[in-house]
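What follows is calculated from the coordinates using simple rules that are stated; it is not laboratory data. Computed from a predicted structure; not experimentally measured. Cβ atoms are built from the backbone, for glycine too; each structure is taken alone.
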Structure P
Amino acid sequence: MLISSHLNKYKQTILELPEDKMLSKAELLASDLLMKRSGLLEMYYAPHNEYVNPAAKVVIIGITPGWTQMRIALQAAKAGLKAGLSDEAVCRLAKEAAGFAGTMRTHLIDMLDTLELHRYLGAGSCGDLFQDQHELLHTTSLLRFPVFVAGNNYNGTHPPLLTNPFLNQTALRSLQDELSLMNQPLIIPLGKNVEQVLQQLVADGVLDAGDCLWGFPHPSGANGHRHKQFASHQESMRNKIRALSGK
């Protein structure tokens, strides 16, 4: 299902994007795709996080789509629009293509398989969640649409997400809207910055801490500490998943 309906506004811009080439940052971060600006922060449109899977058993939450995910989502959306798909089908196609795409997805699957999440879900591997078992998974971000700082991917730190009014309000509102559509899935926040926002929702009584898998590192290759972070929380995370499997 669609949680918002921005695609209609940006359809023509998407259809006019260049074909048969990898889109550049300059082509992606164009004024026609700009949604909001706050100081050095800019939010651009990408369609994939408009699609929500309310039946998901697992929700994986990042900070915000980077420009790689934005590029893949827009290219998939263009193909869907040219094929005459509905808005919902276009956004779903974009999500399946762009959700944590690239090496980040590879790292993510490796860690989830190590925790044996696939056994809890009855899948052969967590890679299946991004292939023929999409119905088990919902991927999303605190900031639903790509946010950049002076043209660079926003990493949740500069400026701090929790203390920046624009980012904090956008993240909390977006996440509450999505989670309200689901029936207590296992929630996996990627990294400490995402955890902090979810812990705020727990403190506000909006979210049950027991639904969250705490301690999972952000799988980006830029996170040089991810192996150490994963190892330090691996046992507790695996035990949490095993407990869920026994229910």
Structure Q
Amino acid sequence: MLAVDHGYFLGPTERLEVPRKTIEPLLPYADSLMLTRGVLRTSVDPTTDVPIVLRVSGGTSIIGEDLSKETITVSIEEAIRLNVVCLALSIFVGSKYEHQTLTNLAKLVDEGEKYGIPVLAVTAVGKEMGRDARYLGLACRVAAEQGAHVVKTYYCENFEQVVEGCPVPLIIAGGKKLPEPDALKLAHDSITHGAVGVDMGRNIWQSDYPVAMIKAVRAIVHKNVDAKEAYGIFLKEKEKEPIQKETKVLKAVSQSGSFD
């Protein structure tokens, strides 16, 4: 899964300033695309057959009061019109607005079940929250208990415990940009220890060679290559790709911290 939904609270994110420019070269190599309805309408070719995972939660920005104060922002009727295959929203376990985000999830599952549309719960993590197996295991299990069909979370030490305690499939978030060898190791370790896939964004399109990077990640997920082999694929593929240039667009500035 290729994540390009960052702008819903971050605004013009580095190297996602012009969504169409970022998405087009990567789309042929993505199994699915996670994004907002605004970017879907404006920046994705409507003839594409790549499955769409629609971000349907929001309501705050990086400079707002509290990023955890999300609500459902897209109706089920709109999702059906857009022909999406999955609905995605964030839950903020342990935050001030935990109750609101968990009831958002329950309501969304109810709506999706009426039409056979599954729900992806994203276990958002704030700066003050740990990323250990105990916390992530709690967040993932709570999401599954509320009816989420898939959960997106973070990789951590003893990740197998998180997998064992969650009765639905887990996919791994890439998080902040890492050096390519480290991001590929993250993808490989996640799959090896029980994740069914990855949902990467910045570790692909913030790379100087994003197409080479998504090809390397695909090789880990679909061909079971290890991180070293995947990095070799990246080095080979990057020779075919011009280096990505910066786009000069005014970006939002955080005044209150951020969620990864």
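Taking FRET efficiency 1/(1 + (r/R0)^6) of positions 95 and 183 (r between Cβ atoms, R0 = 30 Å, to 0.05) as the criterion, the top-ranked structure out of P, Q is P, with the highest value. Could you tell me which structure in P, Q was used to calculate relative contact order in percent (Cα under 8 Å, 6 or more apart) as 24? Label of the source structure: P. Given a computed value of -11000 for helix-only ellipticity at 222 nm (-39500 (n - 2.57) for each DSSP H run of 4 or more, over all residues; to 500), which structure among P, Q does it belong to? Working through the options, I get structure Q. Here mean count of other Cβ atoms within 10 Å over residues 47-54 has been calculated and equals 15.4, so which of P, Q was it run on? Derived from Q, not from the others. Supply the structure label, taken from P, Q, corresponding to percent of Cα pairs over 17 Å apart, for residues 55-158 alone with the calculated value 56. Traced to structure P.
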